[in-house]
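Please find the structures below.
Please treat every number below as a calculation from the coordinates, not as lab data. Note that the structure is predicted; figures quoted are calculated from it, not measured. Cβ atoms are built from the backbone, for glycine too; each structure is taken alone.
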Structure I
Amino acid sequence: MITKIMFQRLPILILPLIVLIGGCVDLSVENLNEPDSDRALAEAEGVEAMFAGSFIEYWWTQKNYPFMALSVVGGELTSTFADFGIYDLGRIPREPYNNSPTYEFRGVNWWPWSDNYTVLSLIRDGLQSIELGVMDDPDDMTPVYRAQAFGKFMQGVAHGYLGLFFDKAYVLTEDTDLEVGLKFEPYSELQRIAVEKLEEAIELCNQYTFTISDNWIYGLTLTNNDLKRLAHSFIARYLASTARTPEERVAVPWDRVLYHTERGIEEDFAPEGDGGDWWWTGGWRGQRPTFARASYFTLGPADTSGDYEEWSNTPYQDRTPFLIHTADRRITGEDGPESPGIDFAYSGPAPFPPERGTYFFSHYVHTRYRYHIDSGAYGAMPHLTLAELNLLEAEALYRLGATGVNRERMVHLINSTRVERVQLPPATVDQSDEELFEMIKYEKKIETFNTFSGLQYFDRRGWGELVSGTLLHLPVPGQELEMLLQPIYTHGGDEGDTAAKRFFRNMR
């Protein structure tokens, strides 16, 4: 497979970029593999392999780092394991993120940084080679058009995730002059570039007809129209999710979100697990009752017994698990709080050490994608679902003050999961805006559970629902700052819901 070959060659191809990103530091190293890199850039097959291997590099953000820590800090999963920075970021009261270059779990922000810049490096080299005519074939230019469209799509996806995750980062495209050097840009600029590149991908998809084979995004064969719809969907997700505060979420250009959701995917976008390189931790670790449970922050609002309200009003350190009584059959069955639901199941007491905080405890586990564990990491891996897009469209309609047919449309989108899947009382046009918005948020949390890495964290920060002191984004990795001879800083801690910035020397 092209993707597996490409995966093995990445260190060769990105070494020059790593040195340049590192700043004005003399890191003269003889690259004994340089001929292989030059040959790959000079041959059509090698250049195409760069594009084919780019999505799996992005896909690493859906694995252990940063998925697990973001899920716990965002109130989706809960766990006391130290692995992958889960406990350090999830404990309450919140503490500043440890951005030391020697921190054991520095992968929380290093791997998203490294993986996305690997993507951007591959696409940069690939697009520059196309400009030089390396892939030109007078008899068939389809591979060129396909590579260009996919390359722009991946530039948008990678810059967009960097903008969701970091306070600032580099912009890296085929037009970036590395001799001049790179500079940090704020997350708002990263989002702008992401949308711009995704829109360029859409234009190319409108101009040319092509098919992307199922080893670029494993298990999926995509036409130009499929890629176009996917690009529209990512634009909608990024426009809404980049907001750091409720004020920024309100200021999102919701008319543009609505435009793109209406042109987005018509079925779930879900690469296939292959039991090897392609797997995702939401389905693998996020559904193991001995490792992680479903957080009461997400499931609790469904409770009708009053126990969730009592849990919420109890100081964090004194909180203990409770049984959920609900009519939502995604969470429990008809036989009560210990009977399995469609998407979740009662799993008994959590096997977590109480000294780490019983507020982490939950009786429930996510089971919707249990096939991923049972099959050995095979099967569909939902990454951007139709439910997410529909509920994002519903939020756009709400933000735009939906009346008349638009209000009817908003209610229909809410009920598409609330009623059609589990027969809950339907939303109606007569309900207040506040009631409908709470339904939108609840449905989105339940329906997108364990899908996109950090989705619930990104949504909650924009909705103003994060635990006080939670960091609003991650800092530039300490390793990168150390190489640049810049001060190491961080976010999070006891300064409330606004990100706290502290130099490392002041951290505990």
Structure II
Amino acid sequence: MKFLIFQLFLKNVLLLVIFIISNTIDAQQTIKGKIIDSENKIPLSEVILINTQSNDSVATTINGTFEIIPGIYQLKKTGYNKKTIEIKDSKYVIIQLHIKPSELNEVIINTNHIPLKLKNSVTTISILSAKEIERSNTINIAPLLNRVPGVFMQSGVLNTNRITIRGIGARNLFGTAKIRAYFQDIPLTTGNGETTIEDFELISISRFEIIKGAASSIYGAGLGGTINLTPQNSYLNQTKLSSEVSIGSFGLLKSLINFNYGTSKNSFKTIYSNTKSDGYRNNNEYNRQTITFNSNHFLGEKNELSFLASYVDLKAFIPSSLNEDTYINNPTAAAFTWQQAQGFEDSQRGIFGLSWRYQYNSKIKHITSVFTSFRDGYEPRPFNILDENTFAVGIRSRLIGNSKLFNKNLSWTLGGEYFRDRYISKTFENLYQNFPIGNGSVKGNQLSNFKEKRTYYNFFAETNIDLTEKTTLSIGLNFNQTSYNLDDRFEATILITDRNPKNWV
């Protein structure tokens, strides 16, 4: 009797052990992961994962997540290139898909912070993909942007440009105004509304998303529109080093080094470029060095970190404009006074940003970016010499969610942006006329000294409601304000030669 009881007990224990081991094996064989856009890291929903051995398939959720067993899978999504990958035993897997340029209408965009297909956007948005950038002239950004309907970029020389969107910004003579720009959440628009994007290395940019008109409440008062630059993201599970050299007319020489290192959860990309040109005209030399660093870190199912740094060192001479007679008979000439002063622009510019993404649950996520930027500029002109410095810090944070309203899909975003920049400008006499021809600009007495503090904040909310399969209602609210504090720090020296106060001015 005791032997039977012991035998029954042993059998139950054995069954329990087998049950625990089988559950453990099953648990180990279940893999969770996420599929994202390789350019802007947006989670991709409705990606089909097909097991090539069993033909079983699953689709990613609205947050791009999936749960499968190990095996070889084929990944399919309209607008993206197919991908076959072996998914092995792992706690959490991140997979990147590359867009298919021929189907841009199906590509997921993030311009309004609410991810949606381009063809479903309620605003007028144009996309320039990485393939289009690579096929373009990577020396000058103007021919690339001029392919976009409604966008016109005028270029005097490589460092002197003006962008207009549907005519907005045409009244600004020598730069871009009334158009906002962002480089992965970092504002490229200064506190006084000026925007500069032409100094960035084109190869370091993977995508342009251009909003035409003030159709989005998220970016504040950009009457002409908003240009979003997406940097070249680093690729996971890939180590690659490449270089290229370009040679062209008028002494053009461009060298580029591109390095990528990626593991299953972390990736790093560094791009260095050096562009030199003698230019077509006199006083037209150009020398620019850039370095762009970008890293992505997937810390788990809910946390992601990314870091972006960009530095540009530029020295470019300015030939300025010509009258009609000189343009017809001697188009290579520089403007006489600019030639004598050997006018140029010498600047160093850097931006740094850290972004954190947190997924609270399947319906709400939080994205916060902190950033800083600076620019040191020195520009001798025939009429004076400008010495300027700009330094800015800021934060941009937003909540993004999706839910149901009266059984209709409802997507929304709520957030704000704040930055403050300090601008110091000094001007000096240019005494080039007092020296022999060929000497160039010479700094003289100080003419002005200003310190300006500029503060900008923007609060926004926007929601999209899918009323029907073909109709989407978008509602947005925005409140923004810019304030200035100008301090004139110039100390004028008054020389009095007449002792009669009545004659003093």
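For the set I, II, ranking by distance in nm of label points 7 Å out along Cα→Cβ at positions 169 and 201 places II highest. Compute relative contact order in percent (Cα under 8 Å, 6 or more apart) for each of I, II and report the one that scores greatest. Between I, II, the highest calculated value is found for I.
For mean count of other Cβ atoms within 10 Å over residues 81-88, the calculated result is 20.0, so let me know which of I, II that is. Traced to structure I.
Assuming -14000 is helix-only ellipticity at 222 nm (-39500 (n - 2.57) for each DSSP H run of 4 or more, over all residues; to 500) as calculated from a single structure, say which of I, II it is.
The structure behind it is I.
Quick one: FRET efficiency 1/(1 + (r/R0)^6) of positions 65 and 433 (r between Cβ atoms, R0 = 30 Å, to 0.05) came out at 0.20 when computed from one of I, II, so which one is it? Label of the source structure: I. Taking Kirkwood radius over Cα pairs in Å as the criterion, the top-ranked structure out of I, II is II, with the highest value.
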